[in-house]
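Multiple structures follow.
What follows is calculated from the coordinates using simple rules that are stated; it is not laboratory data. Bear in mind that the values here come from a model prediction, so they are computed numbers and not experimental data. Cβ atoms are built from the backbone, for glycine too; each structure is taken alone.
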Structure 1
Amino acid sequence: MIDNLIFENKKAAYLTLGCKLNFAETSAIGKQLSQVGVRKARDGESADICIINTCSVTEFADKKCRQAVRKMIKDNPGAYVIVTGCYAQLKPEDIAGIDGVDIVLGSEQKLDITAYLDELKKKDKGVIHTTKTNHIRSFVPSCSQDDRTRYFLKVQDGCDYFCSFCTIPFARGRSRNGTIESLVKQAREVAERGGKEIVLTGVNIGDFGRTTSETFFDLIKALDEVEGIERYRISSIEPNLLTDEIIEFVAQSKRFAPHFHIPLQSGSDTVLKLMRRRYDTALFRHKVEKIKTILPDAFIGVDVIVGTRGETDEYFEEARLFLEGLDFSQLHVFTYSERPNTQALKIEHEVDAKTKHARSKILLDLSDEKLHRFYQSQQGKPRKVLFEHAQHDDKMYGFTENYVKVETSFHESKANQVKTIVLGEFNQVETALIEG
């Protein structure tokens, strides 16, 4: 039992690093604390409790987490400090050794945070509460709202894929999910709060249904019937799990946006095998062509990694040529980072930092070309824009259903409203279209 008197008049500060799934989970942690009387610290206030939700996708992410923890401690002297998230699960001793950290919570513990606060008494050394990866089993619902207009609904967690370069299965455990009934209920609650857009998040969302004998296709069909939600976006889905029936359903659905984010990781079949990915470039090309055939104006974002072990000059050139001939809208380019205990470390050929940087620039330039071409193809077309609340220099922004960013003069009445507009010219930096 929690003694609410412990938390009376307490203030909490939250810091989230990494993916949208982390943001959804931080929101769930915040709700737990608010239920026992802890309020969020306002700007300029020193917090009594600090929660840092970490990421460990790259070595740089680890470094950023350590820096963030130390800064949080410095900015909130005397606060009770809890660190959780993927870095905390993978390297709890590293975190516990930072002076000022009180509790380190692993992936299984972080969404039951009040059970570990121990009367908010400062510790001489960080106390670790983690579970071995193969014992991480629970799925805790999480839904967060960003500082604009979107809600992020966690539908799945964990991963069974064990790609050679990735530590996420070790950080988050095996694939598991909520029930369709519970997720539809959360979507209805978002609609009741006035939310218009929901992004479906998870680690491997196409694998939905492992623990409930349901399917991702069943889930999106059920969510499509929730009244009040204007649109859903599928955050990221593995190409081998993006079935033709899912693409066809999105094309005729009431609420699912023509917007796909598909991780490719490499355009070389040899490198894909080294990565232990579950598809080849032929399958990936089929998915993109299928989308563009029935949804010609769809936005397609693609993840790629440069400089992985085994990526020779020849294989990178294969990847570049494949991408050049692919009809996508934008690349998300990541530089390979060595992760401890991964199978990739057994691959002999290493790519030096200078070459990684050069390859990254080549693909970023290609991405700019593709995005510019996509935006040009949209000029003069009517589109539905969901405008955001935020105001920047008398301007407000929003996104079309196919993820074109739109700028217009700020009007409070437009915030969180869907308006049909005609897309006009590029702005000066060519990253958004201006409302016509």
Structure 2
Amino acid sequence: MKVLIRNANITSASSPYNGQSKDILIENGIISRIGNDITDDSAQVITNEGMHVSEGWMDCFANFCDPGYEYKETLQTGALAAAAGGFTAVMVIPNTQPVLDNKSQIEYILQSRKLPVTIYPIGAITRKCEGKELTEMYDMRRSGAIAFSDGINSIQSSGIMLKALQYVLSFGGTIIQLPDDHNIGSSGLMNEGIISTRLGLPGKPTISEELLITRDIELAAYTGSKIHFTGISTKRSLDNILDAKVKGVHVTCSVTPYHLFFCDEDLASYDTNLKVNPPLRTKEDMFALREAAIGGKIDFLASHHQPQDWDSKTCEFEYAKYGMNGLESNFAVAMKCGIDIHTFVKMQTVNIFNTFGLPVTVIEEGAKANLTLFNPGNDYTFEGTNMYSKCLNNAFINKSLRGKTFGIINGENLFLK
């Protein structure tokens, strides 16, 4: 395979060519030359107006529904959706059927390495993600699990979380927690507040998230282990995490792009695509998280890609399933929310690689080609007609967004939209 990328702005702080427009020649998955006016008649030429190239992006929390729920998504369609969104790597949560709670299930996911996107399995913390009994995390780690989480099922037991943090400390693993105390507001369908009262929907208070974050920060400090909070949705949650970082606790956090774009006021139309967990919070929370992301205080963005079939969303709000399809719109939402392209690239490459112990890729001659091709430029209307995911439960369809992805190169795998 030979690919020649013409006149691309290299956006990579770690590259010696950062900020320069160069041609990039790739042979058999390796960057062989970077320079000006490179010619090779045998190479496939890629050129687009406003082309930028960076290290390949990574997402830390996506559900590919395979095995068990292939009618919503498969490893193949999920990988195509990720590639279309500019991601060369995705971490998939364990909420499948069967659950990714043993080494054989981890190995099943790793068989997907022939896909254009590298898929990293997240091993379950507890058997069947039920929060009762710890799994054999060490065996899963040896088989290729990149981190450990019960995915959309938050760990409710302090004792289980303490044991999990102690367990992964022995091999430097990371626990991922989606903070949601089920004992508070368990029947809530949206954020508790004026809007929920006005709409007549039961609310979930912010304290259901903030209490669990406070508890787990204390447990992480006690054990000296690493914890990552994903999908944080309130300013107070972020403040608690930032305070813990100052104190030396090994804690990181991610936020979804839809929590930066939407707030509870957007639920006035009862759009079931906006029924997510954690729920959309107040406009003040939304702007606080957006400002933090722009300022680089949030470690990285997480898609929380949760495909839902037509029947699960085309129904009364009360009965709709939680979640939003997100991989293909992440970048454009981030650009629309005002995140600088250099900040975004650092979030989805250096920051996330360091958090989960992966080597940081570099755009230089002789390196493996792990690249995302994109244009951070003009506004446009995001359409759902050309999406690669099996499901279309994406609230950004027909919204004005900014920036487009052209494709990815991941070793010898080339994907172009």
Structure 3
Amino acid sequence: MRKNEEITLRVTDLNNRGYGVGHLESAGSPDDGITVFVGGAVTGDLVRAKVIKVAKEYLVARTEEVIEPSPHRVEDSCPASGCGGCVSRGITYAHELERKRDYVKAAFCKAGLPDVAVEEVRTTGKISRYRNKAEYPVCRDQNGKIRAGFYAAATHRVVPITDCDLQPEVFGRIVRFLCEFCEKHDVSTYEEATGKGLLRHFYLRSTQKGEIMVCLVGNGKKLPGGEVLFGELQRAFPQVVSLYWNENSENTNVILGKNYRLLGGEPYLTDTLCGLQFQIAPGAFYQVNHDACELLYGVAKEKAGLTGEELLLDLYCGIGTIGLSMADCAKEVRGVEVVREAVDCANENARANGIANASFTVGDAGDPTEMLGQIDPEKMVVVIDPPRKGTTPELIRAIAGAKVGKVVYVSCNPDTLARDCAIFREQGYAIGAVTPVDLFPRTGHCESVVQLIRRDINS
């Protein structure tokens, strides 16, 4: 095959990046030929596609025509369609849930754990306007006007569309207001190629009550007009209760820098989750789907199986959401988190909710060796909720070396979860059924929770 050749292909699968998967026939069998990844196609489609990349073991193609549409196919009505974030918007939600369960199963098979059971995906059923956080890159359009929007798929080209079917509608209106304000105050925009210019991103968070935190990210210490922006924002949008400036002068794809300056309003948002009040600092981790997060933490609490006698060690604890949601069933909760700002929020959240049996400290959750050695392993349950890269082999070996009886692993990446579960098995742990939870409908991401039990406890 050569680039730009056209092929006709039956799509038999859909991967978690949103590409249809098919095979060019070889020796009369549709499954023996070279694998083709087809953009714009879904499971069951028959398509005419153009080859846009030729690799040794696969092809990448672009759908030119859907000859026979799949029964799983639906129309994508999002105004930001094509941004690359919602890889499942072209299929029914029922099929999306099937694909996510298959994705988790495949991750465990790839890690050498085909015997691990994967349950049906749990979901709230809500698939739009569920996000409480959004980031908008900023640029200048061809007319020199400041615009914000979303990156086009697999690029850093900004598509100037401010509404998204997953986010609160008011976010788009606030972003358009911010563009007009920055235009009026002659704020320059950042250019990746040169590293020059000031304004990089708008970053918004909201709560169940509808209160909103606005953060502008820039390549410098000060925003022109920043002293009057909060007042103007509040007059236009009374629900905005907090305004920050974030300094990010690094040549990086990471959105937020380390330094925050409050320009007006409250230093934190306060949200209700699992019946508790949580203070949320601008840089602190907080799940973006409130209702599904409550579902996720309920699954984790169920798998922890606390009786009131255990010490719960909450690693990668963030602002304390998981540990505090389980504190009523534990004798004591101790949390570890590397971000000091998040730890301060966690301890304040414990105090604000009257939870006296929980404390949180700054430390590397990937290596809490000293803390593990101080606790009776038979009275300890460890819960870990690491970033997408997963946890470390060193932590797993430390947990095993401390003879911890039960671990609850909450993961946002099935591949690293399966990889880490394989190490836990090597260290003597039995792997329970994996429960996927859909925190990110219409995207390719899926959270999962699994319980790990030391085998000698059951022997």
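Sorting 1, 2, 3 by distance in nm of label points 7 Å out along Cα→Cβ at positions 40 and 392 from high to low puts 3 first, with the largest value. Here mean count of other Cβ atoms within 10 Å over residues 48-55 was derived from just one of the structures 1, 2, 3, and that gives 23.9; the source is 1.
Structures 1, 2, 3 were shown, and mean count of other Cβ atoms within 10 Å over residues 120-127 at 12.8 was computed from 1. In this comparison of 1, 2, 3, the computed figure 26.4 for mean count of other Cβ atoms within 10 Å over residues 88-95 is attributed to 2. Taking mean projected area of the Cα convex hull in nm² as the criterion, the highest value among 1, 2, 3 goes to 3.
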